[in-house]
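Values in this text are rule-based calculations from the coordinates and carry no lab data. Note that the structure is predicted; figures quoted are calculated from it, not measured. Cβ atoms are built from the backbone, for glycine too; each structure is taken alone.
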Structure 1
Amino acid sequence: MEIYGIGTDIIEVERIKYTIKRNSGFLKRVYTENEINYCERKKRNKYQSLAARFAAKEAVAKSLTEGIGKNVSLKEIELLNMDSGAPFIKLHGKTFEFSKNLKIKDIKISVSATENFAIACAIAII
């Protein structure tokens with residue numbers, strides 16, 4: 001096992017909240033249905049959860065040494081949780097194909113959020 005790339009991202013929760021309230025299409029353009037449903041159930045920490053997922057998507061894109069663009073899409077990077085609560089990444093579409101071409105076997109993710117900030121660190125493994 002070898003590290004292909006590492007990505008980190010931090011975002012203000014208020015920035016995500018503001019963007020969602022101002023731009024009705026943002027949620028559907030960036031998040032999967034699973035992510036939206038998960039965060040909606042959070043009620044009190046909804047925006048922290050959405051911000052954590054946004055940070056995770058950016059961190060994963062950086063770990064693929066590509067960033068968001070022609071090969072990597074925010075909506076195709078999905079942050080899910082195991083029954084234990086542990087986060088994991090599932091890739092879809094062209095982002096999945098791109099990672100496959102890079103021979104990425106797994107992407108490890110760690111996320112955390114406070115009232116004001118969300119942060120994520122991703123490690124792509126070949």
Structure 2
Amino acid sequence: MGKENNPRRVADNEAMAKASMLRISPQKLNLVAGLIRGKKVEKAMSDLTFSKKRIAIDVKKCLQSAVANAENNHGLDVDNLIVAEAWVGKKMVMKRGRPRARGRFGKIMKPFSEITITVREREEQA
């Protein structure tokens with residue numbers, strides 16, 4: 001009598017995690033996402049740990065969540081995971097301002113963004 005299950009959004013050998021409302025512009029966040037695309041999970045974790053970018057901490061949390069989802073929800077092997085996709089999207093923009101010369105108003109835009117990370121289990125090479 002219950003509802004039917006929703007179909008999976010990713011393949012059987014994949015897991016996904018999303019971090020939303022990150023207080024950084026999507027362009028800056030995409031630079032950090034580009035660091036980890038296509039890498040093994042261990043290498044991506046170490047790159048994020050030693051990155052000098054402030055947002056790398058939040059991206060690492062999202063990657064850890066994707067790995068935990070793969071292990072606990074989908075039964076994938078953590079040692080064979082790679083970062084299949086990492087894409088960035090825009091969220092809202094807070095509009096602030098300050099007075100400028102001759103009665104004008106200076107716009108200050110404070111953008112938010114989101115990141116979605118998909119990890120995939122790599123097939124073993126025979």
Comparing structures 1, 2 by distance in nm of label points 7 Å out along Cα→Cβ at positions 77 and 101, which one has the largest value?
2
Assign the value -0.29, -0.34, -0.56, -0.69, calculated as log10 I(q)/I(0) by the Debye sum over Cα atoms at q = 0.13, 0.14, 0.18, 0.20 Å⁻¹, for residues 13-60 alone, to the correct structure from 1, 2.
2
I have 0.30 for FRET efficiency 1/(1 + (r/R0)^6) of positions 93 and 117 (r between Cβ atoms, R0 = 25 Å, to 0.05), calculated from one of the structures 1, 2. Which structure is it?
1
Which one of 1, 2 has helix-only ellipticity at 222 nm (-39500 (n - 2.57) for each DSSP H run of 4 or more, over all residues; to 500), as calculated from the coordinates, equal to -12000?
1
Computing percent of Cα pairs over 22 Å apart for each of 1, 2, the value 45 comes from structure 2
